[in-house]
Every structure is written in C-alpha cells, then in structure tokens.
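Scrolling down, you'll hit the structures one after another.
Each reported figure results from applying straightforward, stated rules to the coordinates on display, with no laboratory input. Note that the structure is a prediction, hence the values are computed from the model and not measured.
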Structure I
Amino acid sequence: MEVTTFVGQSRNMNQNMKKKNIIQTVIAALILTACQQTQQAPISFTVEGTLPDSTHHGEQIYLQRYSDGMCLGITKIESDRFTFTGVADSAVYCRIDIDKNLYSNLIVENGNIQVKMDYTNLLQTPSFATGTPGNEEFARIRQLEEDILSTHSKRIDSLRQIYSNEQEFINEQEFIEVAQPLVREFNQKIAAHSKELFAIHQNDAIGYSLLYTVFLDALSTDEQIATIESTGPSIQQTDLAQEKLRKLRRLKNTMVGMPYIDIKGKDINGKDIALSDFIGKGNYVLIDMWASWCGPCKAEVPNIAENYREFKDKGLSVVGIFVFDDAKNLAPCLKELNITWPQIVAETSVQKTYGVTGIPEMILFAPDGTIVEREGNLRGSSLKWTLKKYLERRTE
C-alpha cells in the first residue's frame, strides 16, 4: 500500500511538473511574441526624400501639418536629398514645400517613408510617398481619383470631337445637354467611392485628406454636408471641415429656388444702393460679382455687355457687385471696360451671405427675387442660351 501510494504520488508530481513546464513554456512564448511585436512596431518616423536635381542644395525646407499649419520639422537639402525624423503620436496629413511646382503631400506616421519628388504644374498630381501603410493607402486613393478624372475627361473630349465634326460650331449649352449622361455617370461613380472611402476612413488622417479631393468636391451641396457631418471628431472638428460646413450651409441657403438675400453698398458716386433696389421691378436680374484685379472677371465683361444690349429691353437688368477690392478702383475699371450697367460696391459680405469663395460669380434672379440660376449656365456661350430660356418663357 505504501509503495502504491508512493508511486501514485510520484506520478502526480510528474504530471504537475509537466503542467508547470507547459504553462511556463506558454508564458515564455507569449512574452517573446509580445517583445517581438513591440520591437516590430516603429516608434519614430523617418522621411527620406529625393529631388529631381540639386538646384535647391543648401535650402531649408519644412514639413507642415495641414490641419493647423504647424511646422513638424525643418531640415536642409544636401545636394538632391533631405531627411526628416521625429515621433508621430498619431498619423497626420502633411505637406513638404520647396517651391510652388515642387512639393509633396504625405501621411506622417511612424515608420520609414520615402518621397521621390518631381516638378509638377497645377493640373498634375504631385508624387506620392511610399513605405508605410498609410501612405500606400493614400497613394492608392489619389491614383484612383486621378484615373477617374482622366477617364471622364477623355470621354468628354471624345464626345466634343464627335459633336464638333457633325456641326460647323459647338453650341455650348446643347453640348452640355448631350454630355449629361456622361456627367451623371461620373457623379454616380464619385458618390459611390466617396461613401466607401469616408466610411473606411471616418476618423483618421486619410479621411482628413479626402476633404481636399474630388471625392468630396464633386458631390452635391447636401451630400457634402452629410458626408462631413458623418466623420469623427479628428476630421469634423478641424478648421478646414468647419469652414467647409459654413460655406456649404451658406450655399444651401442661396441655391436655386431660394429667395434672394439683399446686398447693400455704395454706387459709383458713393450713394447708398442695394440689390433690393432692382428686385421686384418686373425684370429678371443678373448679378455679376467681380473685381478690378480679376482677369477672368474682365474676360467675361464683353459677353455680359453683348447680352445686356440684346436683352435689356426684353426684361433683363444687370447689376455688377464690386467685391474684394478698393472702391477707388471701380471708376477707372468701368471706363477701361466700357461697363454701362449699375454697380454696387458691396458692404454686405458675399462670403457670409452667398458662400462666395471665388469670382467671377453670377446669379440670375426671377422678378420676385427667387434664384433661378447660379454660376453653371451663366458663363460664356451658355449665358445667352440661359437668358433666352427664361425671357422667352415670359412671352409664351
């Protein structure tokens, strides 16, 4: 009995020792795995850049965060190379600037990031950074954007070529109508990608970068507002997102179908004048927001003048809204361009009331002050077609 008991105790002890060894082995393996994972996770970032030549040797360049403009690093170019190092608490969307045609956008996150920079123009996409997961995804998205835009542009150009071959000249408005199916298809494709991308990157640096892309800008005003409002705080609370929301909400309040908001100011002689002095007088009212320094604004003046002469006795009033300029520049410019329609040197902020971010900006109001057209069909050859559509409707 004693021997049996001893053998049983010995067997139990051996089993306990085996269990203990197994547990210790498992624990050791877990600790080793954790150590390996800790070692594998990068704890700092290095941005290694190359330039197309050594023109900028010795110059200082800056790594700047988009969301608030903060400088995250300064370094000096050595021949045609540069390096930034640091620690990223979280991934952020940044820009490296050398000159206006030589820059790169990137996601700064811990890891080894490579940037091969080249000269670009305003119509080209700058080079993409590589080497980290965030930058690989950022490059994929921007390449997708470029491919969609390029494909759409080629299809529109091909259609324009076919259309121009069939006619002696292109009526721009008719061409726009013919191209509408392609435009709708483009918008649907953008909207689909936009929903997918913002859903995946709802609260990160790549999601923030999407605010600068066609995946937001090509959406309707309502869709843009809904998209930004669906993002997390790291995107929605940025200055850029908040400013976009403010502008979009102003645009929504002054979209087609909405009533006019008055614009007050001074006339050429310094007397009080307002948009409301022209609304409700029986005419359609076309306003042209412009400035003396604005080349595209001046280029549009002959077109406005031609339509003003043709339609001013058929129910059209034209009013210039002089914005973002000094009042003293108005008189010389009116003389230079031979502008004869009334002018308002705006004291009302058209940025806050109409969400205007660039000029020229044109809006057409019905006689009761309702907005019937805004910008799209009021430039170039489309203006005459649009005015005819509304003014001829009155005589039907």
Structure II
Amino acid sequence: MSQTLLNRILMLLAFAGIFVAGVLSLGHVLNASVPCGVNSHGCETVAMHPTSKWFGVPVAFVGLAGYAFFAVLALLRILRPDNGPRLGGLGLAASGVGTLVSLWLSYVALTEIKATCPWCLSSAAIMSLTFVVYAIAMQRYARGADEVPAESKFDRYAFLALLIVALGGVGVEAGGMRDKAGKTGLSSAALEKLDLSLIAPQTAPEDGKTSLHVAGNADAPVTIVEFADIFCPHCRDHYAETKDLAVKSDGKVRLVYRHFPLFNTEGHELSLPAAIIAEWCGRQGKFWDYMDVVMQAETEQVKSDEGLLKVVEMIGLDRTEARKIAGQAEGAAFDLVYRDIELGNLAGIQSTPTYLVFAPGQKPEAATPLTLKEIVDRKVAALKNGS
C-alpha cells in the first residue's frame, strides 16, 4: 500500500472524525440532543457524565480540534511530501494518545455509565483506525519503501471535496437539531383548550392536592409553566436562566415549576424519588433551596440516593425522614408529584423541558429552551402595548 493511498485514507478518516465530533460539539453549542438511534437516550446519558468535559470544556470540542489537526497533517503531506516521515511521526504520536483516550472513554461509558453513544463509539473507531494507518505508514518509511507520498492535484481537490462534504454534513445535522430543539410537539389547538387555573392557579389550592412552586412575582401577568425532569440534562442546563427570566422580570413574569420525571428512561431512574424529595422539602418551605442545589450541582454529585440525601442535609432538613419519603409510592409528597405528571399528560407533554406560556388576552404557546425567551418577551411587549 503506497504512501499516497495511505494519506488518502488518513484524509478520509480525518474528515469523518470532523463530522462526528462536529455533530457532538453542536449538541453542546445548541443545548440539543444529538440523534442517537434506537437507544435515544444513550448519548444524553453519556453527555451528563463528568468525563464528557475536561476543565469545563466538552470533550467533543477537543476531539474536533484533534481531527482538524489530522486533516491539516494530511494536507501538509500533500503540499510538503519531503516532510512525510516527520509529519507521519507526529500523526502517529497524536493518534496514539487519541486512541488511548478514546478507548478509555468508551470503557467508562460501557462499564461505569452503562450507556451507549453511537457517535462516541464511531469517534473511537475512527481514531483507532487513524493510529493503525499511521503505524503502517511509519513502518513503510522505516523500510525505505515509498519514502514520500507523490504530490497530486487529485489529492488537493479531494481534500477540498471532503472538507465541503464534512462541513455540509454538520450543517445538515445542525439544521435538524435546531429544528427539533425548537419544537414541543404540542398543537396550538390543544394548547387553547388548557385551563390556566388548573395548570397553574394564581394561588395554591388549600386541599394540598396540587403543588404550586412559583419563582418571581406570584401576581405577574405572564406565566411560564415548566414541566421538567431533575435529571434531564437540558432542564439542568437551563434551570438558572429560566428561573432568572421570571425573577429578573420586574414583576412581569412568574415561573411555575411542575415535575415530569422520565423515570422509565435510561439515566433518569432517580428522577421520581428526587421529585418526591423536592415536594417533601417544599412542604417544609424549602422547595427552591433544594432545587437550586440539586439542579446546579454536578450531575454525578447528586445522581445517587446518598447525593440527594446530602442535599437535604445541606439545606437543614432530616435526611433520615427524606430517605423514608423517597421510597414511598404513596403519601402527600408522592401525590403531589403524581398530580404534576397527570397535569403534564393532560397538557400533552412529550419531552422535557417543555414550557407553556400564558398571558391575558393572548393565546397560550408552548416553548423549548431555544424559543422561550423570544415568546416571553413578545407576550410582555404585547401587554405593554395593550394588544
């Protein structure tokens, strides 16, 4: 196998890696779920784990930079064929490190996280193959065979073509992810049938049969009803900004939080007990204290029974009592969570977070994190203008 052919394979692998790492990077940039095949929550589960970020930087960004580096190396081997051995050695070392890291991340995903991310596994395979091809190339250099890849206009055009295809593919995926991130699946006709006094009454019912947790001015004209899962990555990512949207609205917006735990979904097994504990804390006046800590902590710090109980203890409540409450499929706290789930089903909620936005004299609208602020600002402006 000639150096020219080996370099073409390396180009193909580099741009395949750019596509894969680019899509994963977009998931972080857009705060959207990447398409994950049959196991639709595996990628989301892996993305929640601390190993998905290094010093706050998503590993996907590092991977994208790495594959871009390999693409540049392949281009330099075309433009500067005399430097082939030196560039090949650099590629071998970099791909060796990349392969070790990729295999380790795959091992953690399969054994510790117990989730499968097809995109991550694809990246690991691409990196491993890159290492193997560089090893073959360096072996040929060592034997004096095909010492330099032949310079060819075809390879230059192939590089540009692969660049266009890879970036175009990322662009197509970006459009799909953005489009999906902006849709809730709720029709306007279904929304108009919703009763705000049931979904988010102005005051909490005295019978205690439904929870009402409000951030911002309780009498605000614009109401955001958020249906969320405590262990939904996007709920966690947007928790603070959503709450601030109400708290910092000068009394124009209130946020009503509703539980919609996806406890039958991989990675969300603790969502129900976490929600039950939240309601138990709420009955003692510490709902937002609990939620502020749980939602803004590193996921792995709270994604266990012990982690949740530490939060309870941190806010000054009895962890022993919380442990009892969390495991009960009955009682006041459980009933409140179940009532929220019923309200979510009544509203037709399909994913989290989903926001329902209400304003006097205006049609209710459903929003996602991508569209929430624009919808709220529009409703506030319409009230201000008297329309």
Structure III
Amino acid sequence: MLFIPTELLKPNMVLAKDVNLTITDSFSLPLLTKGQTLNNLFIRKIKYHDIIGVYVENEVANDIIPEEVINEKLKAKILVDIKKNFNHFKDKRGELNIHIVENIAKMAKKLVIDILSKEDIIINLIDLKSYDDYTYRHCLCVTILSITMGITLNLNEHMLTELAMCALLHDLGKMMIPTEITNKPDLLTPEEYDVMKLHPVIAANQLKKLHIVSDAVIRGIECHHEKFDGTGYPYGLKGNEIPLYSKILAVADVYDALTSTRSYRRACFPNEAIEYVMGCVDTHFDYEILKAFLKNIAAYPIGTFVNLSDGNLAIVVKNLQINPLRPVIRIIYPDGTTSKNIDLSQNIKYTNVTIIGMGYENPNFPYNSNNGTSPTDYEEKLRKTS
C-alpha cells in the first residue's frame, strides 16, 4: 500500500486501510472503509476531519504493509476511553475523580505491556493519523512515543507506566481552557497565551487533590512545557531542574503536534519534524532524551515516497532500527517500472545514495498534478515491474 497526503488524493484511488471517525464518547466507526473507491465527496470528508493522508492500494505495493506499534483493537479502544474520560472531566467542570484516574492507569498499563511485547520498534505515527479528533489522538501518539523513549532509556516497567500516565493526562487541563483559545486558527494574543499556559497546572492541581498518583506523575504533567534553556512555563525551570518524565513528554508533544494537521498549517512530514526537533537540542530539548527519540522514529514511514540523491523516486518498503535514515526502498523509474528492494544500509552499490526528502513533488510521482497522468493510467504503467 502507498501513503498519499490528503492534498494529493484523487478520485478512483482505492483505500487500503479504514479512515476512522469517533462518533460519541463510547463509539467509533470507520468514516471510510478499506476497499472503498474515493470520489470528490469522500476526499472532502477526509480534508474536513484534518486527516493528513491515507493508504491506497496499488499493485506495485501490495506487499508493503505498515507495521503497527499497537494493535488496531487496542488503539480504537484507548482512543474512545481517552475521549470518554476527558469529557467526563469537562462535564464535572474540572473535577477529577478516582474512577477517571484508575481508568487512565489501566490504559497506561495496557499500552506499556503491548509495546514491551514488540521487538525492534520503529514508530510510524502516520498510521494513527487516520483517526479524527486531534486532542485524543494526540494524547495516544504522545504516549506511544514517550513509552518507546522510556524503553530506550532503560526505565523499568513501573516507571514506564507512570510515564504513560503522564502522557495520557498531559493535556487534560486544556478541557478547562475556552475553545475559542484552544481552537483559534490565528496566533494567540499575549493574554490568551497566558490562559493557555494554565493547562498543565490545572491538571496537576486536580491530581494533587486525589492523593492517589505519585508526585513524579504530577510533576511530569505540570512541567511538560518547560524548556531546557529555562524559557518554558509554568516555572521557567532549566536543565536538570526539569523532571525526567517532563523532558520525555516535551519531545513527544512537539513532534506529534508538528506532524498533525492544524487549522492554521499543514502537517509536517516526519523527516521535517525530526529536523526541527534536532535543531532545538539544548534549547528546548535535552540531548540525551533526543538521542533516545531518534533511535525509534521512522523519518520516512513505510509506504511513503522519497527522493534519492541520484534523482530517482522510491517507495519506502521497510524501516530498520539499526539505521532509521537508510531504510529498504523500491525505486520507481520514469517509465513506471520498479527495481527490486534495495537495503540502503547494506547495498554497496548505493553507499553514496542518500534520501534527500519526500518524493511527492518529484516529476515522476505517480499522482503528481503536473504530470498529466491519471491515477488509473499510471497504475497500468506500474504493472510493468522489472
């Protein structure tokens, strides 16, 4: 299957995975289902729900299947449970109860156990972007990223569960921030930003009242917007004054926000977001935490198109934990034929060939709006595989 950004979707493409929509606090269903043929109405629905892109079928990529970090059933259940608990908190006007926290703790434990059961984890969050409802999807993405960083940092299972709780609850306080601020499409005014900066403290204060979670969890949530150089909020902590959990959350929070579509900007591709966070080392982020992050993140997710330094266009077939920047690829030549799979980390012939960016603007990209080729015409060409 191939990943196509929403702005490049065309009628007659066939979905290779469901696009999911949360209906109520306890129910979700696919907005569109695997096997459906896209038309202009369906494409408008995908755009309306700020979904960054979808996987589509193509004979040349039928064997390319993105690896799931957590299984689909658990993913869907966690997203519904996050929404249910967050909305209960909002309905109670910001009052937490033991039941909500216990539910979050159970979710955290399940996610930790599920991720610990995997080997050689390479995170591809593009798969999770096929769900609507940014707030709840964001909490789950931040949790997955945080757990994998924690594993790399050799945290024990208890600490990983605490970290997961921090991640699941880190934006709970935003439920008490006026929606005209949280959903504002323009830059916030200084006054609005001051209100927004209250959200970590709101959640922390409510957790303190219950006396059932550790200080480490509370501080992790309270300080996740602190920056390594001391310019963050709410306390202006810097360096080692910032709790470990907060340092981990900070990287995960920013990365997922960058790779999500917002009302005021398009989503960054993973490689673009990685470049940004790397540029913030020792200002926003701790260097050691960032190193742990980079070991497990897919700069070029499976099924995406990339540009090679030799001018060729390729599809990413597999990510390798040993070298995430040099995955297994399949070249698509200008005549529509393809190469065999090439491991950029091992193939001597490609030692000097590097990935220089995403390939969606490459003239040879199959669905480029400037190449005058319809999706169905190009799919016919792609059948001529070498």
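Thinking of I, II, III, which structure, once Rg/Rh (Cα atoms, Kirkwood Rh) is computed, gives back 0.98?
Working: I: 1.20; II: 1.10; III: 0.98.
It must be structure III, since only it matches.
The value 15 for relative contact order in percent (Cα under 8 Å, 6 or more apart) was derived from one model only; which of I, II, III is it?
Numbers: I: 11; II: 18; III: 15.
Answer for the origin of the read-out: III.
Another question, then. When helix-only ellipticity at 222 nm (-39500 (n - 2.57) for each DSSP H run of 4 or more, over all residues; to 500) is computed for each of I, II, III, which one produces -12000? Spell out each step's value before the answer.
Details: I: -15000; II: -19500; III: -12000.
Label of the source structure: III.
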